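Each structure below is given as structure tokens.
Computed from the coordinates by the stated procedures, all read-outs in this text should not be read as laboratory data. Everything numeric in this text was worked out from a predicted model, so none of it was measured. Cβ atoms are built from the backbone, for glycine too; each structure is taken alone.
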Structure I
Amino acid sequence: MADRDASIARLERTWADKPGLIGWITTVDHKRVGRRYIVTAFVFFALAGLLALMIRTQLMFPNNTLLGPDRYNQVFSLHGSAMMFLFAVPVMEAIAIYIVPLMVGTRAISFPRLNAFSYWMYLFGGILIFVCFLLDIGPEAGWTGYTPLSSSDFSPGKRTDFWAQMITFTEVAALSIAVEIVATVMTQRAPGMTLARMPLFVWSMFVTSLMVIFAMPSVMLASTFLITDRLVGTQFYNAAEGGDPLLWQHLFWFFGHPEVYIIFMPALGMISEIVEAFSRRPILAYPAMVLSLIATGFLAFGLWVHHMFAAGLPPMGNSFYTAASMLIAVPSGIQVFAWIATIATGRPILRVPMLYVLGFFALFALGGMTGVMVASVPLDLQLHDTYFVVAHFHYVLIGGAVFPLLGAIVYWYPKITGRLMDERLGKWTFWLLFVGFNVTFFPMHYLGLAGMPRRVYTYLPGLGWDIPNMISTLGSYLIAISVLMYVFNGLKSLRTGERAPHDPWGAPDLVWATPSPPPSYNFAEIPVVTGRQPLWADDQGAPVDVIPVVEGVRDDRREVLLTSPVDAEPSHRWGMPEASIWPLLAAIAMTGLFIWTVFEEWGVVWGAIPVAITLTAWFWPKKSEKSLKGDR
């Protein structure tokens, strides 16, 4: 016991950050980076929500003058851009940054300095676009940035330039995290955690990360083409000079539709974890669940053109994408039926996380049905760019992703903070959000069928749109109140919430094998996995009383155990880098380069110099890290 206490003391010294501000800005601890990622994403969510309230207030009455047409264009463009690029994708990856290393039983995420760098890039990109909005140079061409509306002829000035650079900021961050997640899952799983024993949330984040790696370069290429058209004079999207405006739509939606599933896939994994824990039984049809995740990720790349049915593409191509759009509902349906069967055959406990899962079932079913409707070319031609599409989009993304996300935060809150959120206040919050969401977005189906186009800043009286718009606006204020209640619950519970044990829900995965909150080193000893539910039973069904562990990983330096990709057999030990200021300085240099290029093309050349300097210093071997080599 004395030796173990001494080992834990050495681990704490080895993995601890420096105290004070220096430790805060130099940390590479995935848990600290993940926490600030989550908080920052919700700050951007709140700002985007305020913009949504401005939109709904403007549309509450016909001929309203709260916002003029120019400011309205900026408001709805930034609302969509912030929700998609600054909240939806980053918050899902942020949860993974914190949870996945704990779930696979390792002490650190792969490439921890890249992880810190990705956060700073994300933060600076988000600050940039909101500062531009406050200076009246916010984006004005919508969150999709269609050309030629986003070209210099129709969007003069620097508004679209800053928007295009914000895209680059956030996609650099997203790609960095995707690489880290893939490397962590493939090389750092605990011994015995074969691919057939991986938790479904890990599977969902693994597939999501692969999708990010293949999808994000497309939108980065699209935004780079756009900014060079505007600043350098290239003609990628200029039809008069041999370019093609539809090239933007193909590049954007080749990313944009997989992005919907990049947001949605982590939510599927979250639901699986919650259903398993609160049904008190393993998820049914685990192989089918895994194959459904993989199939969804694969099929997501084959239906981007269903966003372009009104663009005049060949009918045969439209037929193919209609079929693909309907086919992708099959793997999602398999998962829903597996969850329902798990709940029906288990001993379900109705706590707040399960309420959000049940809310997901109702909302996603409706969003899925309207999705199948707009996958039909004739109907899509009638409903394209109407409020019906707005309703469908929000039912899928808020109902299908945000509801599971809010439930997952309640579920993992005790692990992150060491305290439980208030159950009674949580239930009130859920019901207010559920009612407010439906009051807001269900009337938009009628508005779309009644012919109201989206992206209009006002409308005339007498068109039959007045009452549905008023109802939608009142519902949006209910959503705002529920979000405030959710945040209040989180902040209140942080100080006065009931203290949580290691595993307050009786959940089966390795996240709950660590103290709450976890120490800086995650695991004092690397666990050995003997079953798909390592805290419940091994593969033979025998209860697990004590988790076996691996010895030999050093406690006097930052070291992790690497394992083989398929069977998770121990391979060798690997040293991890310590905290560093250089990821922050590299992000500052990169930010300077991106902003400089908005005003002068030579910014690419001169701005690359500080970037090269900071990256060289980042990777330059340090005396304290000369021994960070793999030990066979």
Structure II
Amino acid sequence: MSRRIEDFAVVGDMQTAALVCRDGSVDWLCPSRFDGEAVFSRLLGTEEHGFWRIAPTTAQGAPVADADRCRYWGESLVLESEWDTPSGTVRVTDFMPPRHGRAPQLIRIVHGLEGRVEMASTFRPRFGYGRRLPWMQEIDGRTVAESGPEALWLTTPLDAAAEEKDGTAHHTFFVAAGERRVFCLSWQPSHLDGQPDVPDAGEELRHTLEFWGDWVAQCTYEGPYREAVVRALITLKAMTYAPTGAIVAAVTTSLPEEIGGVRNWDYRYTWLRDASITLSALLRTGNRQEAVKWRDWLLRAVSGDPENLQIMYSILGERDLPERELPWLPGYENSAPVRIGNGAVDQLQLDVPGEVIETLFMAHQSGIARCERTGNLILRLIDYLREHWREPDDGIWEVRGGRRHFVHSKVMEWVAVDRTVRLAEAGVLNADLASLVALRDEIHAEVCERGFDAERNTFTQFYGSRELDASLLLLPRTGFLPADDPRVIGTVDAVMDELATADGLVHRYPTDQDQENLDGLPGTEGTFLLCSFWAVDALALTGRLTQARALFERLLDLRSDLGLLAEEYDPVQGRQLGNYPQAFSMIGLVDSAVQLADLERAEAGPVMAA
């Protein structure tokens, strides 16, 4: 039986991540890199598709129920799960040390806290997303599972009784109070000679905690909800690919937006939009090194060719991301198909240059020195928009039902030009300022004329549409119009009336009407958590701080008990939906917390000296 999405924790090493369930099972892991092939795919299927569970056993030898307590160790990505059993209490500590050029490792330390507890480790790797049974053997006391180009090396405690059958290694052992047992899983290409090193688990744990402690110490945010903000930032950091600076949208694929539905996508890639917004959240909280690395990745990925700009790339900057289905996986709660790759890579989304330039503008404001290549990229993106801004596109939500003149895309085109104007006015860019101002004014005038429904006092989803879109909530944040402009207030009110639930959770756009022609898909989806955080910002910016704060706290209540959010939330079934953890959702949390703190400080006025 599938577990609720929020029953999972994430541990990672800034190159990949594992999802660990409350029952002690690692149900998702692509050991080589975020978008590599999974060796544990129980998340999207059954135990036959691969998992690794360490948990206490019952008298009959079966695993016990979920851990009684799960938490992260302070401000880190080290997970602790504790079980209270009739014979004692035991803790399993899971973490992935930052690699620093070494083989990827998942370390699991079993600590006896009270009494004496019987434990079991069941290691069932299935390579190729659960399709291939490995060849398993013992080498120098380590269990080695090989399939094609990949090999997993499992180091187990010397006193653990081993039983191997049909590609599964089962170990049983006891742990008493004060004792510990260490398991370590390492990955390496199968053709390499030699073995991956056996780590000193205590030293690796210490180094991992030091790494996270040092990183969190950079955070400049000291406002309300700091614990939630720091957890979100740690999660976002875990979704960066350290060797290149790329940022994935999520660490999973095909977790559904509707249980039993077909809206199941692979999010293990770097969307320029998602990465840009992630960087803005990191920059606003003092994390500048990620911005420099991402900028360098961006320049390599785009390769000076913005005319062929893609909306997403692989974490290495690869352009080819063909979408295909994995029919042997039944999908999370039978939500098929399971997909890898993403066909949206070929879409035209004209808002993306706006998000990219906005982030580069913010990096400049944060004191990150501009390089010549960055300036050239901005100007070439503007040249591209100058030629194409009047064209319809596929929009921020990657609809597959045909291109439209989406209002959000047009507004972000305006943002791209506006931020470039500001850089030119500051002397940072050498550009034709008069031409840029004229272009900015032209885009603004067209959006106000063709994207606004004067009868209803609201901007619309696309030119000529009567439908709304949650991305319109970004209007006051972009500066396209002042937050107190009646058209902005009317738009925020209309979106909250038509797209929000009674308690303020916001849908992206209508899917319960005849919308298949818009997004090209049947079915519906949950409320979109990022859009709900946008509602917090829009309410706050339009002067409704009390309402904004109440919605923000409602959204905090939707997090898992470990502070994590998926992409969406089903308010009917009361559960999270979509890929997990989702960068967009964690970004929304950070941005809204910072926005609320800034506005509340401004409302309170200056602090008078005693």
**OP:** Using the calculated result 19 for relative contact order in percent (Cα under 8 Å, 6 or more apart), pick out the matching structure from I, II.
**Re:** I
**OP:** State the single structure among I, II that was used to calculate mean count of other Cβ atoms within 10 Å over residues 13-20, giving 13.6.
**Re:** I
Original post:
If we compute FRET efficiency 1/(1 + (r/R0)^6) of positions 253 and 509 (r between Cβ atoms, R0 = 25 Å, to 0.05) for structures I, II, which one ends up with the highest value?
Top reply: II
Subject >> Structure with the greatest value (metric mean count of other Cβ atoms within 10 Å over residues 197-204, set I, II) >> reply: I
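Out of I, II, which structure matches 33, 16, 10 when semi-axes √(5λ) of the Cα gyration tensor in Å, for residues 357-468 alone is calculated?
Details: I: 33, 16, 10; II: 29, 15, 13.
Only one of I, II returns 33, 16, 10 for semi-axes √(5λ) of the Cα gyration tensor in Å, for residues 357-468 alone, namely I.
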Subject >> For helix-only ellipticity at 222 nm (-39500 (n - 2.57) for each DSSP H run of 4 or more, over all residues; to 500) computed as -10500, the structure of I, II it came from >> reply: II
**OP:** Please state which of the structures I, II yields 1.4 when distance in nm of label points 7 Å out along Cα→Cβ at positions 189 and 205 is computed from it.
**Re:** I
**OP:** Work out distance in nm of label points 7 Å out along Cα→Cβ at positions 101 and 381 for each of structures I, II, then name the structure with the largest result.
**Re:** I
